Structure I
Amino acid sequence: MHLASFLGLCLLSATASKTASSVTVLFHNDGDWTTHEQKQSALFVNQPATHKAAVATCASYGETLLDCDQFGAFANDLAYQEYNHDASGLLFWSKCNSSAPINSKGALEKDHAGSDSLELPFLCTNTAPFVKKVDTDYSGFPRVQTPQIEGTSFEGLRDHMAFRFMGIPFAKPPTGDLRFKYAQSIEYTDAKVNATAYGPACLQSGQFDGNSEGLNPWGNSEDCLSLQVFTPSLPVGGVPSKGLKPVMVWIYGGGLATGTSSDSTFDGDSLASRGDVVVVAFNYRLNIFGLLTLNDGTITGNYHMSDQITALQWVKKYIAAFGGDPGNITIFGQSAGAASVMGLVVSPEAKGLFNGAIAQSIGGFVKNQSVAAAEISPYLQPLCHNSTGEAMLKCLQGVPTETLLNASSKASWQTVIDTVYMPEQPLSLVSQGKINSVNLMLGFMPEEGQSLMATAIAPNATNFNASLDILLEMNAVNQTQINDIAASGLWDVPKDYNNIYNATANLVTDAIILCYSTEFVSAGSSPAGNPDAFDSLWVYEHQRGYALSYYDYYNLCTFPVGKPDTPYYRCHSSDLYEVFGTYYLFDQPVRVADDIYYTNAVQDIWTAFARTGNPNPDKAYLAARGYNSTAELFGRFQLEEYGSKTGQLAKLQWPQPWYDSIPDQDHCRVMSLDF
């Protein structure tokens, strides 16, 4: 045997002894979602075994050892395993030869032929189905199981791109005597939890109330506190304490009134496989069920925050069994989910549960309990004979869910200031530095208001004052703001905007998303606030969007295939496909190749931030993974941390991002938006 070959085997053996045993789905996610199903997938078992044992292990998974001629498809994946010190030496058992291993290119290494006792890692085939539609039938997917943790293991599924665990209950059902009470952690009584099917969404109206729009085939229930876990790798034989992956915990938006973690937009396969992270998404109670307060010391609201914190506590306790690092958790969310992210950043009850936060298009404010109670009380008092306190609580716990949901439509729902979860306004807490230690990345879209207006204002609108009256009815602005807007001349048509619709869309963007988001930037970076509030602060604005298939009013939030120069709006939520890469679950086309490269860059930025707190991907990591398009982008651009003196807004785009100042701050001053 050559000396170099001998040293390679020794290094491989030493590395394997230091690495936790695991099985990993190898899938080279190059971002082209139209070819995901056709790309090869394999299982990498890092625990060295004899050839005979390797054959038996693959058979136990319902698979066979991988053929030599298939190894070439996994060259990048195996190079990355070497980068991670999981497979140094790159020698494996294959189906081709029972005595001589092969290298990562599938070539036999006859110099390494050994006895029947030679132990090496190996690759198995992965014939598990590809998840390609919302209403997937999961009954035929191979089942997998985590190692036992805290006396419990979790049974999930293997698919073409990752492992998935669905519908895991993380809290006791918030029904009966637990309705309008803070979430209570679940205590598992079974040795194995079945996590092979999605649970129901929480009670709500709209697109995710039932399956009328093909988005929620799993139904709705008051008993809805469950979560999903997507992971590229599963520990084998025990819960590891090293070699664990960053965890990204998603919080969905929907105005705190609608939404669900089982929305296929947030399917974690693509993000987990591309970024080598563990993705978690949980449900939380919505509308009246999650936010009701009567300002009476008994029904105090913020039940949704208790759900979110209980879910994060579950992650800290159990995620290592899924290969996730409980010491490296990033929460991320969009719209009301981003507002929830900022709520958790400032909540004393969330201390120590995460170290990173990404807030995408913060949408949702915090109000006083007295205001919230006054809004809904008139619709509840007749149901309970004007009772108060504990008597009112007991009564409401017995009111049918349909009746409460009907009453819910009479109010708007926001987090409230209380004595437990939200002691003051979030911006005040940031300015005072009374927040949890966190790296924060925050950003928004240029024309969020287009979709937030829905169909209330038509693209051919001709009267700006009439549009303002509609916004007043929508509670997007108040009368004082309307007067100041009219007097400012900043939304002049045609001087500032080419039509009434664009002027109105900009106003809504500023009023609902941009001004509130940039207040957090100011509070956490300027001398007037607390420039040391965040461990680090990164601020961006997407310059590219792709409308959700079910959220594209007037079909103006995307451009036609092959026509990227067509003007379109970068709308609210048009960053979600880019973050999760789930275009394929809604049969969306690649408009131009740049869509793929931009999605790659966004996923690499998000997961780099989750990995290190810095959104600039490591160059060696990109090289090992073969992520050439992102490596090309970061060869000519670097994201810079935001500061009061040097702070610039990163305008994210492919092929060339750039920096500029945060827009529309004069608009925010005119509207006197004081949060």
Structure II
Amino acid sequence: MGEKGKQDMGIAPSTEEVVHYLNHSPNLEECLKLLKGERDEQRLAGLLLITKFCKADDHSSLRRVYYALGPHFLYRLLRTGMGSGINDNQDAYVSLSITVLAAFCRVPEIASSEDMILNIPLVLEILSTKSGSSVLEECYEFLYLVSAASGNGITKFCESGGIKMLASQMCSMQDGSHLMELSFKLLQLILSKQSLDIIQNDVLSEISVIVAAIARQFAVLHNSLKFEALHLLNAILCSKDSSQLHEAFRLLPQDSWSSNIRIGIMAILQNRVAPTERLQALILAESMVSMFGEDWLVSQVSTNDAKDPAPADMCLLLVLEQSRVEIAVLLNELAYLKYEASRDTSTTAEAIFSKEHNVAVAYSLVEKIIKLISNVDDGNILNEGMLTKLILQLNETIAVVLEYLEDAKEHGEKKGDDLLASVRIIGSYLAEAPVACNEKVQDLLGYMLSVEGGDEQRPFYAVCFLLPMLSQITMEIQGCKTLASCKGLEAVLDCFSKLVGPHAFLVEDNGCIFLACDTILNLLLKKEKVQIMLDELAIVDLLKTLAYWSENTDEMSCIMMASSICALIFDYSSEEALLNRPDFNYRTLSSLYKLIARCLASSEQDSKADMDLFKIVSSGFSRWAHRYPHIREAVKN
């Protein structure tokens, strides 16, 4: 556009001109002639008249008017209204130009044009300088229509500071207003067409402000916009690119915005709403608990009525109840899709994937609630009555999950992330209540130990998830018999090898390792009553694993545990028998001798050593030392 096109308009049409045309009742053709006139006064008069009778849904007329007027005139009109000079008509120019621009952009081909996209920075500037203007809604409507019409539009909006503008204005918008609705629509467009990871790098603090504004709407509204707020919160907080945002939220005070989300979730879960919205509420709850921990579920909630605050544990109970319902429904649907419906269609595969994702959310919430209950003595506010309700709900949930695994077993299925997740949630609960669903667990224990995740070649994680329960039940004879009867010892030994052997899996801490050791020790200590039989290959593999572990750790607790297991395994063999095997050598045996010697020496020097483990090693030494001639030399040195 040349310099002439950029000139401001200093002449408005006279009142007589406008009155003349209005009294004349002009038709569209006459208005178009005015719009094509040579003088700005004619065009402006034509534009004023057009706004009187051209309907917003009349795309054909809007298209004719736009091409008759041309984009340059509207641009100059907008610039004139935004000018810094003294002009009594500035506000009128801005109002007229924005109204007309918003009307034109109802025609998609106009909204997607480069001329309209170039107006986005100007409209954003108007919003920042004329926040109390009567044309705010038209400004937001224009921005939404242009952004929705093309990818370039939403890119221009973000590059021109659109997100910062939203953050500055959303908190002051009236609850449930049309402006708020248009802001929601703009945010939905941004999230659907832009990567949150890219967006949040530049406007992290602004997104935090926006989330707080959306959270308020989620709490106070009781119309369809409440569900839009729910979906927006999930789109932001549950995005795979939201880790940076989560960290920013963890550093902020959890005052109103966090409470508002809790209030909104409770309102969704205790009212009659569509099942899909209830599921969305659970997804949001899981995101909040992941950010702030399971105590978030039992924080005090101040509702809109300060005289009647919601009980602190109401959110917890509602979330668990809905999670139980979702798990029952989703597992039933998954079983049908996997075992009865045709699995050859892409639709079935997509449905299975979606339902597995959703059940994982419900599982995650239940696991966090189990963790909350397990820490009930650490000062949280759950009373005995509430604990009873929660445990009943959990028992029902675990029973449903066990039925799902039983169904999978009957259909010969043992591989799948949904099955592994089911074993995990059962393991989490049985770690706190080892005798829950006792008969069903005994029947399925062997199967659960054989479950593999989608990427696993052999069972590992399923065994890890069950180790807390296994280490407890094997303290009793019956538990040892149950595990031995389903060849569970072999599964635990294989898991132990993967935890500490030369091809060890990465684990977060030593917890799993010691639980596996406890389980192995419990079984070996009761081998006579349980009649555990180990073949030579299993013995050799375990001894080689113990040798490797002892050579690669300096932790005395590991040394003591390894030597205790080694002492019990030596009961099954002799030095001669081991060295006669082609897969075993004296170097490995020497390493084990040094392990035993180190344990015995350390126990004599360190009074803090675990005397129970020391007794296992010293008693074993007295039983089998004569069958391992070279061990005495190692102990002496």
Distance in nm of label points 7 Å out along Cα→Cβ at positions 172 and 212 - structure with the largest value, from I, II
I
With helix-only ellipticity at 222 nm (-39500 (n - 2.57) for each DSSP H run of 4 or more, over all residues; to 500) derived from the coordinates and found to be -8500, which of I, II does the value describe?
I
Relative contact order in percent (Cα under 8 Å, 6 or more apart), calculated, reads 6; among I, II the input was structure II
Out of I, II, which one gives 27.0 for mean count of other Cβ atoms within 10 Å over residues 332-339 as computed from the coordinates?
I
Starting from the value 0.40: which structure in I, II was FRET efficiency 1/(1 + (r/R0)^6) of positions 356 and 556 (r between Cβ atoms, R0 = 41 Å, to 0.05) calculated from?
II
Have a look at I, II and say which one yields 3.3 for distance in nm of label points 7 Å out along Cα→Cβ at positions 436 and 572, as calculated.
II
Of structures I, II, which gives 52 when percent of Cα pairs over 32 Å apart is computed from the coordinates?
I
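No value in this document is a laboratory result; all are computed from the given coordinates. Bear in mind the structure is a predicted one, so any value in this text is a computation, not a measurement. Cβ atoms are built from the backbone, for glycine too; each structure is taken alone.
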